[in-house]
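What follows is a group of structures, each given as structure tokens.
Quick note: the coordinates plus some simple rules give every number you see, no bench work behind them. Remember, predicted model here, so these are calculated numbers, not experimental data. Cβ atoms are built from the backbone, for glycine too; each structure is taken alone.
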Structure 1
């Protein structure tokens with residue numbers, strides 16, 4: 001699928017998008033087929049990013065297009081096969097734009113898109129970081145329709161201008177986190193902090209990490225195979241030099257991840273006019289290679305860069321497949337290790353802005369050993385299997401499970417510290433607080449189970465309207481909610497800095513009215 005952004009910054013584009021299928025011995029644009037011309041399905045607006053999403057868990061993809069709207073022209077689109085109007089035996093492929101009926105036909109300055117089980121345990125959700133408007137976090141309701149929960153989750157970032165975006169689990173708690181760059185604004189790293197069934201994210205970006213830059217692509221990956229993720233910011237030399245930057249984001253026990261700025265070497269490209277970046281393993285040596293594209297108003301060649309660190313570290317690459325044999329975008333892969341617990345990767349259906357990452361779960365192992373892996377598909381199917389020592393430093397293809405694979409419990413599963421095989425034959429978190437009720441010392445008697453471990457905190461009591469913080473050292477105000485939405489007061493906290501009390505009062509009244 002090719003989206004058109006030629007010349008136009010917003011609204012109607014010069015050319016329609018193209019969706020190519022190989023038939024009749026050549027690549028042909030099926031959006032130009034008579035059936036689709038009559039249905040006016042071809043996207044005619046200035047797109048920025050494209051993603052694949054299996055919204056119903058059928059193994060078939062819809063194509064999400066993040067358009068850059070101009071007023072009420074150019075909403076986000078979602079194009080998929082209309083099975084009732086198609087006749088595949090005769091080569092008739094009828095497509096439909098279902099964005100309105102599933103709840104994603106928003107008008108905004110669309111930029112980056114990521115797709116995967118961000119909130120859901122299996123079903124694919126969509127996160128879009130936008131320009132001149134709030135971000136979207138479309139939660140899949142389980143039936144392939146969506147509701148935007150960005151504001152209540154704390155990731156709407158109303159006053160910034162998003163660009164590159166990536167999904168990862170930075171603190172290895174089994175939840176999907178979101179990292180993205182804002183154009184000449186503060187970059188974000190949102191940890192998912194769901195409590196009491198409320199979906200919440202918290203920005204933990206340090207001052208150095210969040211430093212504004214003319215950012216394009218953001219990549220999260222383990223470039224040196226040491227089990228810790230790196231975040232790469234690809235910038236464009238805009239009104240002067242702007243070097244690319246790289247940070248190691250490492251897990252810490254019972255604390256937010258640390259962020260250490262690294263020297264990207266030749267990948268710094270201070271005068272490069274970066275337009276995108278991607279990762280893959282070109283030569284099969286288990287080290288991720290970095291590809292950077294350039295251009296904008298100046299012609300520059302592609303850069304292909306190889307890592308120099310971690311050459312002796314172990315690794316494993318996992319490629320899940322759909323029931324039709326395609327790459328399983330939207331799948332979740334968890335690798336259990338003997339020393340460092342569980343590591344999560346998402347086969348992202350979108351993975352960024354103006355670019356796309358490889359559909360491979362890449363795991364650096366350092367000197368650790370992999371014990372088992374678990375793949376979850378968008379329809380909720382789960383497949384587990386053990387990892388032998390001979391499979392380290394290889395690429396594993398994981399086929400969509402047959403019914404007999406699901407019914408038969410896998411054997412020889414070793415989950416590693418903090419996890420155990422559950423009744424379904426899959427690795428699950430061990431609740432040490434129940435298993436060892438007196439594990440915590442007297443000065444910190446409250447045991448809190450965590451993903452792959454536990455932590456102890458003081459038995460602090462708080463007044464009404466307050467609750468202990470994560471480590472029990474202080475009482476913090478509870479977030480007030482009306483149903484699943486935050487109170488109008490919390491929604492408008494940022495406006496207090498900009499509005500007089502009279503204007504703010506009018507705004508609050510209007511907000512309450514539209515809610």
Structure 2
């Protein structure tokens with residue numbers, strides 16, 4: 001993978017203190033736009049000069065929305081439309097973001113977690129958003145982190161799961177020190193964890209807190225990452241939460257509106273030695289091609305990251321070392337991450353955004369001594385190979401990376417990455433190798449299901465090869481949201497000839513199945529649930545959406 005850093009020429013802004021972002025086509029013109037979140041001063045009695053590591057002077061307060069001009073102009077460039085769109089935020093300290101069409105009107109909405117009051121932005125469909133938090137959500141302030149839209153009860157409306165970190169308050173702020181005695185950021189053990197939240201969408205634009213009723217408050221840790229998938233194969237969407245130095249949660253959906261934490265019994269609470277890890281980012285996908293979703297979690301320096309192999313029926317095995325991800329990840333603190341097929345060979349590879357949280361001794365004295373390089377791993381079938389050093393000059397950069405959002409930014413058939421850095425410029429990593437191979441991208445539109453079809457599963461059947469399974473979701477990574485289009489790599493010319501794609505099987509969230517023939521690779525397909533065409537007819541290639 002050769003990836004140039006195109007951020008200076010397309011984003012045109014050096015925005016600091018970015019920890020997270022999303023890729024989403026908010027204006028429906030067929031290309032992915034980018035939304036970045038930022039922090040702010042929490043203590044009104046302080047100024048930026050009082051910060052442990054002050055941001056650059058050109059710091060821009062508020063969240064920022066950049067509109068992709070690819071479709072209207074034919075050129076990849078971005079315009080800051082924050083003010084006209086109305087999404088700068090409420091002045092809070094933004095943490096994470098989720099995207100989903102909660103009212104099924106065809107326009108993706110956004111939910112922003114904050115230290116303080118979270119925000120629900122309703123997409124008006126005219127390039128603007130409305131802050132509907134007051135009318136749509138219970139009034140509560142807390143320390144939210146990641147969030148995910150998920151239709152857990154399969155009623156056709158997206159509900160919302162909000163991960164929360166801990167009990168930190170500005171008033172009870174502690175002064176913590178590092179190994180060498182200097183002041184450092186406090187760790188998760190310095191505060192108490194707080195329960196996550198589950199909100200039910202009533203179908204009329206309101207969200208009801210059902211946390212206690214659903215049993216979600218029965219177990220909790222310092223939550224940072226979340227993914228939603230059918231982990232035990234029973235047809236219902238479960239919820240996995242990656243926790244920081246506390247056991248993870250595997251919330252199994254019981255189908256009656258309640259959940260049960262099965263992390264310990266499933267093998268996902270701890271590592272193979274019974275140790276809890278500092279879970280940050282998380283991703284779920286079928287990297288081994290056996291039809292179920294496996295879990296990867298990024299952790300802190302000194303620990304291996306975690307690869308949980310799905311054995312079927314809700315059981316997992318810590319396979320980190322088995323797949324070569326042990327010693328290669330110990331020296332890094334990982335955050336944003338995703339399974340994605342960067343070279344379009346049909347196998348899911350792995351990207352990890354890295355950046356320390358404790359001073360790197362070799363960097364002591366520098367303005368922000370937490371720099372690390374990001375990592376890229378190629379799926380070789382039975383192991384992962386670290387290809388970071390051969391993947392372009394951008395992987396030579398050492399920065400303090402946090403969020404990572406994934407999607408086909410330039411609509412060329414491969415997956416690009418938007419990396420947000422703490423106290424530094426965002427990076428747009430354009431993939432320049434994936435489209436050398438063949439591909440297929442699919443967007444689903446639910447009718448009985450939620451409009452985004454979150455929770456659906458798509459299988460691409462090929463001659464002489466096992467099917468490729470992908471889930472429909474925008475969740476995962478770290479405090480970020482991703483392009484929900486389903487992406488399949490089809491390999492080289494020889495691969496395409498030996499194993500041409502034949503049909504797509506869609507299993508909608510309610511279990512209904514539909515099949516479409518595949519007549520043309522290297523194209524974008526729009527597939528609508530049961531409305532436009534009967535099963536077993538050809539999907540029509542469309543313009544990128």
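Tabulated data for the structure shown
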quantity	calculated
Highest-scoring label, criterion being distance in nm of label points 7 Å out along Cα→Cβ at positions 249 and 385, among 1, 2	2
Entry that produces 73, 68, 50 once Cα extents along the principal axes in Å is calculated, selected from 1, 2	1
Computed 10 for relative contact order in percent (Cα under 8 Å, 6 or more apart) - originating structure among 1, 2	1
Highest-scoring label, criterion being distance in nm of label points 7 Å out along Cα→Cβ at positions 193 and 433, among 1, 2	2
Origin of the value 25.0, where mean count of other Cβ atoms within 10 Å over residues 217-224 was derived from one of 1, 2	1
Which entry (1, 2) yields the derived value 2.5 for distance in nm of label points 7 Å out along Cα→Cβ at positions 89 and 473	2
Given 16.1, 51 for Rg and Dmax of the Cα atoms in Å, for residues 265-440 alone, calculated: source structure among 1, 2	2
